[in-house]
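Derivation of every value follows stated rules applied to the coordinates shown; laboratory data play no part. All figures in this text were calculated on a predicted structure; none of them were measured in a lab. Cβ atoms are built from the backbone, for glycine too; each structure is taken alone.
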Structure I
Amino acid sequence: MPRPLSDMLASRLSLLKPSPTLLLSSRARELKSRGIDVLDFSGGEPDFDTPDPVKQAAVKALSEGFTKYTAVGGIPDLKEAIREKFLRDQGLNFSPREIVVSNGAKHSLFELFQVLVNPGDQVLLPAPAWVSYPDQILLNQGDPVLVPCREEDGFRLDPDALVSFLTPRSKLLVLNSPNNPTGAILDKKRLERIAEIVLKNDLLVVSDEIYEKINYTSSPVPSIASLDTALRERTVIVNGVSKTYAMTGWRIGYAAGPREIMEAVDTVQSQTASNPNSIAQKAAAFAIRSGETFFAPMLEEYHKRRDWVVTAFNGIPGIRCAPPEGAFYVFPNVSGLLGRSYKGVPVQTVYELAEFFLDVARVAIVPGTPFGSPLHMRLSYAASLSSLQEGLRRLSEAVALLE
């Protein structure tokens, strides 16, 4: 008798956990398909449309027949636009051979873990952290190590805490600033202390800067790679067009770093994805060269939404919410609601609270446990202000039902 197909799946799949954001979004969509009015604030996708001039750049590429295979790591024009962006924004000078364009920043990260992580290598993750980091590291036989960041410190990585988690197997440090889910930004002074630890302990850094432009502070978000030449040679920066230019579906991300690493990434990509979408690359080059032209109005709107949502959450008894410095998420502390009950049924965990909000308020927000905090939840305010106002009204009314 043949073995069940489930027994023939690769054992490494047992390491993976379904994305909590996608699971919640899937349940919200299922409720919507049944005609139920659900407000979904679980995803990390801008609600703005891709700017029309960016779309027209893609139409132009189509009309000119730019529909064939491209160079594995990206077309020269897009690499040049990325090079110009790094020079303009961070004073970093990368050659084309030090840049690889991929099918989204998530793809860039996975390829980096493939070329940098050996079995048993430890990858340090300041937590709360984006939920895909640990699973990507596990798939590449690495050991993700969560370094807790305290709410009292604004969820910024404490260099002393980082040192306490170092072992002889520590190899990579992943930085994400602005952070998903907390919006925390690592300032230059803190980065300089982290940089000393990186150099002293021979670490490599993967700096995920996908939310770089969604910044509500008065200073640009610093990159550890720009601190000095030694850090430039120990760091790979990951970025993309998804968040800044509302181009999530176009799937264009990129990574830039030391040539030896990026050539290895290019080789992996040549045997897996061949090349990023040709038409999307043309649109991305146009978007990146536009600078702040299309993005500035989006940032202004995000800022308004952030301020409103933070105030609204802080007006709900049992919840406290600090204003994020960047990205488009709030990460409210809901510990004051845990242990209460609804119709005699206790709500003990943020998972149960998320289910309660979805079932009773018809609002989808994500539990914080998969990000590294069992006391918080993540809400994306990449949604219209009217939707956010209705959603927070529903959440407030639902909380009032808890005993």
Structure II
Amino acid sequence: MKLALLTLTALAALAQSPDAAFQKFFAADSPASAARAASDIEKSKITFDDAFARLKKGRAYTAQKTGVVPAKVRVNNIDHFYSINVPANYDPAKKYQVRFQLHGGVGGRSDNQPRGNGEIGQLAGNSEQIYVLPYAWDAAGWWSDDQVLSLATIVDSLKRTYNIHENRVHISGVSDGGTGAYWIAMRDTTPYASFLPLNGYIMVLGNNEIDDGKVYPGNLRNKPLFVINGGKDRLYPTSYTEPYTRFFLKNGVDIEYHPQPEGEHNTRWWPQMKDPFEKFVTQHPRQPHPARISWEASDLAHARAHWLVIDQFGPAPGERAMEDLNTETEFSREKKPGRVDLVRKGNTVEATTQGVTAFTLLLSPDEFDFAQPIRVLANDRQLFNARVQPDLKTLLKWAAKDNDRTMLYGAEVKITLK
């Protein structure tokens, strides 16, 4: 009997050991599963510093099938198919850049089934990377919330299987895919390093069948864009697109613009533009904790940008009118949105808000000195000035959500403006 009790005790201790708990956490197949597994890490009594180091190191990757790998994710009870192009000499010890390539001709596709052979084809770049080719269709264009969630789910799934460089995940697209790149940039900036719309046109999103009153061009300021449009494009010539591109350039959007005066609605310019395209991507990795954020939303489903989470909308004391890039694009407004602009300097965060009454700041030990007070000013009022303690529960909560070795948070500071 004593032996049996000792065996059970040993098994219980093993089940709650940090090694076993982290193995279960890293083996989880989704953020929800990882969140459930996080409780075992907490029970293991591991220190914050040890857990932080393990999360930064991440899971151990193994060899995978190379070539074209068909896959799917399920979002809102609908299958979203995609193909993964894995380099022939894929090395699980090496981090790989990822390019999403969004196709055009969405309105001509009546179902969600894959098309073609799933290869990147002539739009392949010079550098060794993983390509992801998802599929959209008339009922789920790139400008749908289902597709925003689908792409984010694909990013999460990739990171659980392949050694992805989290700060080098880029979204490009041609025609409707280029327009979709604009949409994703305005809806969900956090997972991505840059957006590269080719032959796209942001004002397609103003179509009554697309514009849902939640299109915020100011959000383009958060990531760099690489834009190509053709002068002889029969659908979106530079005479249509360029005034908006140049307006954004003048108003704080980081755009590398390559107009093609003789370009039509195709990618015949790719052989000449491949090197500048790849150079741009190489030179623009994601900053996981950007020192500046400007984010606008009107619902909680799209209320996060990196270390900022908008919690509540409404007028707040001390807010003032903020310039709005929508004065040029004139997308519809379903309801009054909220916006927060952040600037971080050391341990001080300065926030300017409009239409927001509460927000949360996620603090990373990589950017903030937890041994010193954190100071938060909002609309010129000091609303927080204190030290914060690194919290294991918070660390695991966001590690489960983000599945990102470079974006780890040790504390939350909740700010209420009224």
Structure III
Amino acid sequence: MSDPIYAQTWYDENSIKSSKSSHFSEKLNRYDFAIIGGGLAGLVLSLKLSQGGANVAVFESKTIGSGASGRNGGFCSAGWAASPIKIRKLLGQEKAELFEDLGVLGFEWMKKQVSKPRYQKVNAKIGELNLSLAKFNNKDESSLNADNLKKYILSSRYKSGLINKNSFQFNPLSFMRILMKECLENGVHIYENCSVLKVERSQVTNSFELLTKKHQNFIAQRVIHATGGYGGLCPSKLDKVLLPIKTFIAVTDPLPGTLKDHIHTEFMISDNRRAGNYYRRLDGDRLLWGMGISAVGSKSLSTIKRDAFKDLKSHFPNLAQEMSTSGLSFEYVWSGFMGYSRNFLPYVGELSANKYALAGFGGHGMNTAPISAICLSDFLLGNKDSLDSFNGVRHLPHYGSFGKVAAEIVYKYLSLKDFISEYRPI
């Protein structure tokens, strides 16, 4: 496809086969829960609710894994999109500590999942190398200076680094497809290519009627919106506080005998800039390169490819030169939407009577989405204290187009601060 949001990714050709989704002939007269959005949050929620004895239907406008959950960089670590300092300012020390604990629990849940035999094909690998374009002041055992970094990468631009063993990389699309199969086996009905056009009160007592693009009607007692940054049917209360932000990823042609000369490690790699890069080696001697965000406009596939090569060249000029000499470049390029709130914290909880939100995980959703889904499932199954950590989160409006422009300005400002920090005399 020419649209980068739905362009074919490397994962599409290098992941396990998807399970067959549910057929309309299987639908129940009434579901306990209808989940709109079949991303990581929606599937984990459906799995937990089904395991708790509920009848659950998931409605995905395209296919499972076609959104951000299946086309991201494949990084998983603890934490949230908002920094610990920001969370403390927003929520206070006590609740900030609860949030931090949830971030860790989400990571541990994902780590446990990928360690299961059935998830082996996600090819999970432990370890992250976090790089800085300036010198680190700390001198702990995980800290690396410029000379130490040469054991892992050959790039004069990085001045220091840290090794983090509490993170892992994996194939997110394979993960989503295995999770989908697990949900189906637990009785969840998953309807793909099935956009929900309307949700309104049903004549059936205490229920909603959902009208889908397939001209099918469904009845559910409670509805959860887990739609992320891809739009579709979204209550105005949620739409006003979540902003769709684009990110961009590219994967090189095979680079046998070249890539390993410049990037020696199989750790996933990120840098600590506010608007930094993330990348990792893939099977077949390829390099996955993630870069930048944007709140306004769009980029063509050719523009993303050009920007990726320019970005790669600024960090690994010798690798870029060798690629150019050999006539190699980026074979796959794509973009994806992430749902951001102004405070970088997700919207998890009630929207109105029997309607709930599970969205807005920003660029850190592979641990925060599942743990938020688990908290919401516990709440919906009767544990009324399980959303206490989220109840104090204030969600502010983004003001539509003005919000997008403001987000773009903030991103440019942060990029400028990164630039100044990098070249400030030490």
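For the structures shown (I, II, III), distance in nm of label points 7 Å out along Cα→Cβ at positions 171 and 283 is largest in I. When volume of the Cα convex hull per residue in Å³ is computed across structures I, II, III, the figure 175 traces back to I.
Give the label, chosen from I, II, III, of the structure having the highest value of distance in nm of label points 7 Å out along Cα→Cβ at positions 259 and 355.
Working: I: 5.6; II: 3.2; III: 4.6.
Looking at the calculated values, the largest one is I.
Quick check on the output: 3.5 is distance in nm of label points 7 Å out along Cα→Cβ at positions 147 and 347, derived from one of I, II, III. Which one produced it? Answer for the origin of the read-out: I. Source structure of the calculated read-out (distance in nm of label points 7 Å out along Cα→Cβ at positions 123 and 203, 5.4) within I, II, III: III.
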